[in-house]
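Listed below are the structures to be examined.
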Structure I
């Protein structure tokens, strides 16, 4: 087994770290002739279902792509609605996270958000910092290219630039290696998400729109993962 393979999950076992590109909220709403914001609201409900399922299924970590650096290009009213949903989600769910031993983590530059949102995020991070169960990482104002640049600069400032020193500076450095990426909505691309971490991750692209995603889909994705033979560049 190669050194790269040794960092991942053992062959034949389920994933420890699953990442999800939560795509399809707008299309879900459009198909029902509803405002896009209702699609995003249903998407938040899907987040709740998925996190609860991740706890039940014994995952160590889940990373959710919530707001990319490119999402600022969306219409102002949609961005404002997304910020409102983020605030509501933190306020409504942080106590459940605390009760269920979930550690909240944020990757990306969340400090670019409005001060009240930053304060809520930092309060939630502090509230769950000591939790030892599932790590729920939320990608906010996140772009993988930006993350890699930041990590390379930090590594260079400390000395030699190698794959190991860059990896140590990534936003996910304190999380298990990424095992599986799921993307909903039928799109087949990474969209600037965890590109470094995905080097040897398995990928699964589903036709289901994110608001319809739930425990059954996550269980099926994990089952598909366990059936695959992970080679890590070997024969």
Structure II
């Protein structure tokens, strides 16, 4: 049974999410701020976090940054803010998805399921991806250990970033549009799709693996089409 940690200072929202998640068969833990969330993470295995941004003591942005220092657990940000920059900030801190309040609980459940399905990591249909390791110049992707090194140095990727890189590297030369990337990586066929979500993760991934992110060696943009890694 997967364990979900719900972090929100609003008890009514925690109660609603608890009910929906429990009805889906998940074990649910709750915290009312970032401090409690960090303490709860130390007490046992948690498979996903639903993390509100605006909270007292320690807000969601700061909590996410601290979590990412030690863990790559999937995080869905929850916030009443709708501004584009707020979404960018949430995803840039390491969150895997972003949902705006007021939200449809069924949509959120779909996103939770998509993130949990992702934890198994899908393998590419490309023959190269059948091997446990993919090497592209100085980039090495170990699928079995879920590790990445660039120029001999280890690179820490979130689960989403790793899956995007694995998808592109496993089908070199193939151009993936953002919709295809979203469906393949998030495993979400519900239609709740944001092009910016994919673009932010691509940008973060480039910052980590590219020597010059503005002149990428690995992840190339095919303007008006999508992204690829050359053969």
Structure III
């Protein structure tokens, strides 16, 4: 008896750029940048690649749009009107840290395309708060760059650490393994690293990240005019 070939389920919503970008984010989260192809995206959306090209010209544009969507969510405006610039910077930094932790590919995309809208949006938001701190104009670029590089560097490294763990590995077990390896290093060559091996087991990634932000903010505001910051 002949069997019918099962047709793909028809999509329930009209195809739009927003739906395409949302599906791209899901695909990137699942299989990474290497698995993001228009064929795979078309299968996810139950459509043809040609229909996607009507909305997005190519993979580079799609990656930029997906990054922009994730960053936009991370930078969503806070309704708190009495927050200090330092508070806003901390919240912004933590939002990006969590976004890159949830979407590891975003960190790579931001550093790879510094002139694209996602990175410019982050730079602009940080810059407004640095200006609000009354940092002298000549020092603003350096201050914003220090914050931005720290955020992307630490958040990206945290995401990379998570990806390096074997599937199903508990974070506490992973840190314990690293800590034990550190504690067995040569005591003369790695005296400092051996000394903080125990701290590695106990530390909280987000808390340490924010502590680093506070150190940078302390440096930025150390020599501000009276009443500033």
For 14 (relative contact order in percent (Cα under 8 Å, 6 or more apart), calculated) the corresponding structure among I, II, III:
II
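Computing P(r) over Cα pairs in 10 Å bins from 0, in percent, for residues 49-88 alone gives 24, 32, 21, 15, 8 for which of I, II, III?
On the way: I: 24, 37, 27, 11; II: 29, 57, 14; III: 24, 32, 21, 15, 8.
Among I, II, III, the structure yielding 24, 32, 21, 15, 8 for P(r) over Cα pairs in 10 Å bins from 0, in percent, for residues 49-88 alone is III.
Match the computed value 0.20 of FRET efficiency 1/(1 + (r/R0)^6) of positions 25 and 137 (r between Cβ atoms, R0 = 35 Å, to 0.05) to one of the structures I, II, III, and report its label.
Details: I: 0.95; II: 0.20; III: 0.40.
So the calculation was done on II.
State the single structure among I, II, III that was used to calculate helix-only ellipticity at 222 nm (-39500 (n - 2.57) for each DSSP H run of 4 or more, over all residues; to 500), giving -21500. Provide the component values of the computation, followed by the final result.
Numbers: I: -14000; II: -12000; III: -21500.
The structure behind it is III.
Every read-out reported here was derived from the displayed coordinates using simple, explicitly stated rules and does not represent laboratory data. Bear in mind that the values here come from a model prediction, so they are computed numbers and not experimental data. Cβ atoms are built from the backbone, for glycine too; each structure is taken alone.
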